[in-house]
Structure P
Amino acid sequence: MKKGVTVKKYLEHLKINYRDIDLYNVSMIHPSYQNEHPELPFNNQRFEFLGDAVLDLIVSEYLFLHLKEREGELSRLRAAMVNEGALAKMARKLKIQDHLLLGRGEEGSGGRKRNSTLSDAFEAFMGALFMDLGLDAAREFFLHWFQEDIDLIRQGNGYVDYKSLLQIQAQKEGRSIRYELMESYGPPHDRRFIMGLYLDGQCVAQGEGKSKREAQRQAAKEALGEGA
């Protein structure tokens, strides 16, 4: 691990009484690192998929139990708590970036500081924690470390998730949204993506970013009239 800090010591620092350290090791393997080390059977994408669902459940449950707002407002708050910017901030708070294994290209292009990389890594870490110790432990860990962040978001000081805001607005109006890749360019370690946003089948905005997710967010921001 970077700077000789092992995942074992990292988990001990976070006071996680782990059972299967291999789960956490895999959660730190970025796909770019596995591409350069084909002997590794896994990367952290499957844990990312799981962690995304775990975080949605934890945050949804918390909001349901602690707030009396209607469904639309709860959806807005959840979107603010689990969007890319918020999760990247949480990853930095835990210093996950110090333990990620990245490929040379991803490292050289600044992947260790990129919001999309860090948010995915945080989701993967939470997925590993859930698989190792269960939902109660994952919930306790999340609320312990991020209660202050949750309170700030509830006070209106969180990140804006334009994709979710647009989705909520479209659902209220009975309209359909889809995103379509229009163009990608650049070398493999520094790709750029241009996504089109289609509202009821008509392209109404475009967004560009270093990931498809970031480009979609920019397109949604444009569609909401917030500028590029």
Structure Q
Amino acid sequence: MAKVILWGTGQIAEVVYHYLTKDTDHEICAFCVDRAYLNEQTAFKGKPVVAFEDVEKLYPPEEYKMAIPIGYKHINKYREQKYLETKAKGYEFISYVSSKSSVDASSIGENTFIFEFNAIQPFVKIGNNVIIWAMTGIGHHTVIGDNCFLASPKISGSTVIGNNTFLGTNATVGDNLKIGSHCIIGAGALVTKDVEDGSVLAAKQTKALPLKSWDMEDILG
């Protein structure tokens, strides 16, 4: 059990707070945000909200750990920045693996969050500062780099995902591939070849039919 300071007061922080309070014995003691975003908010979920600039004075790293579940803003660079700034303050980090996931990974880095109903096979290596959303599948011997965000893709075995890469919902990645760093693999994309650093892959949106939903009322019963 650790006494934890949780970054943010947005939706992802609220989700992580829910999981940590329901599925671990960690104690969430406070939330923190940059002073510029503190405004007049002094509490969230019944816990204090403090400026990140002051956090080590109020909650010293000798007694508290941190959790920074920030989203994929700027291809995960914002979460990476705050992770490194927090590390420089001397904090250690917790990681979270849902009790409702099947995780047989060889290694899981710090400040990494693995939500429910994920299937992660043996010999997978997961880096630091990674978020893996619900219902992601990761095949054997795959390597997930630092600062990645996996929003429910399916990744086959022996594939390498570079740092700071985002994989969208239902993206499918073949086996024995190398996905570069700082890539965006959009929802529903199919990847069967290696991908260079900084690449963007996006599936086309399904075209709307030339009719309205109410024209199908009889068809849908």
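Values in this text are rule-based calculations from the coordinates and carry no lab data. In this text, all values refer to a predicted model and were calculated from it rather than measured experimentally. Cβ atoms are built from the backbone, for glycine too; each structure is taken alone.
Here are some notes:
- Origin of the value 34, 64, 2, where P(r) over Cα pairs in 10 Å bins from 0, in percent, for residues 154-201 alone was derived from one of P, Q: Q
- Entry that produces 11 once relative contact order in percent (Cα under 8 Å, 6 or more apart) is calculated, selected from P, Q: Q
- Looking across P, Q, the calculation of helix-only ellipticity at 222 nm (-39500 (n - 2.57) for each DSSP H run of 4 or more, over all residues; to 500) that yields -4000 traces back to Q.
- For volume of the Cα convex hull per residue in Å³ computed as 171, the structure of P, Q it came from: Q
- Value 16.5, calculated as mean count of other Cβ atoms within 10 Å over residues 82-89, assigned to which of P, Q: Q
- Structures P, Q, by mean count of other Cβ atoms within 10 Å over residues 42-49: label with the highest value: P
- Computed 1.1 for distance in nm of label points 7 Å out along Cα→Cβ at positions 10 and 34 - originating structure among P, Q: Q
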